[in-house]
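What follows are several structures.
Laboratory data are not the source of any read-out in this text; all were calculated from the coordinates shown. The structure displayed is predicted, hence computed values, not measured ones. Cβ atoms are built from the backbone, for glycine too; each structure is taken alone.
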Structure I
Amino acid sequence: MRTTVTLDPDVAERLSQLMKERNLTFKEAVNSTLRRGLGTEVKARPYKAPSYHMGLKPGIDGDRITHVMDEIADEEFVRKMRGDQ
């Protein structure tokens, strides 16, 4: 729908700020502000991160990698404390 609206100076200034902050067009800023005010804001879909196959060799448990790394770090620390090179 196309219509003419007269904005108060403070409202026009706030819309300009919103446009700059969120990189919106005037139309997007007005519509999103009105939706929020009218309680009909469109909810964004939850973000779904893509997953990738890590290509681990058979027998390697990907869930234990950090545990194994911690064990290696502990062993290295003990060697350094003993003076082993």
Structure II
Amino acid sequence: MAHHKSALKRIRQTETRNEHNKYFAKTTRNAIKSLRSITEKTAAVEMLPKVASMLDKLAKKNIIHDNKASNLKSGLAKHVNSLS
């Protein structure tokens, strides 16, 4: 257990931040799953920029690594382009 006020505050801040980051990461993962499950090209093309934006925001806030975001966006773009 922490004994300093600053350490106690840091623990509180970390818990809040972790909860916040988990929410956005999970929301993005769900959006990725739903985009991968879409079989219609028009709907997928419409959804791709929204998901890419979510991934960019996660990378910007260091919730995920920049390269991971790029790899996911690339794979999703390939999936959307392969739809007929």
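Matching task: 3, 10, 11, 12, 9, 5, 5, 4, 5, 8, 8, 7, 7, 4, 1, 1, 0 is the computed value of P(r) over Cα pairs in 5 Å bins from 0, in percent. Pick the structure from I, II. Corresponding structure: I. The maximum of distance in nm of label points 7 Å out along Cα→Cβ at positions 23 and 63 over structures I, II, that is, the highest value, falls on I. The value 7.0 for mean count of other Cβ atoms within 10 Å over residues 55-62 was derived from one model only; which of I, II is it? Going through each structure in turn, the value belongs to I.
Of structures I, II, which gives -17500 when helix-only ellipticity at 222 nm (-39500 (n - 2.57) for each DSSP H run of 4 or more, over all residues; to 500) is computed from the coordinates? So the calculation was done on I.
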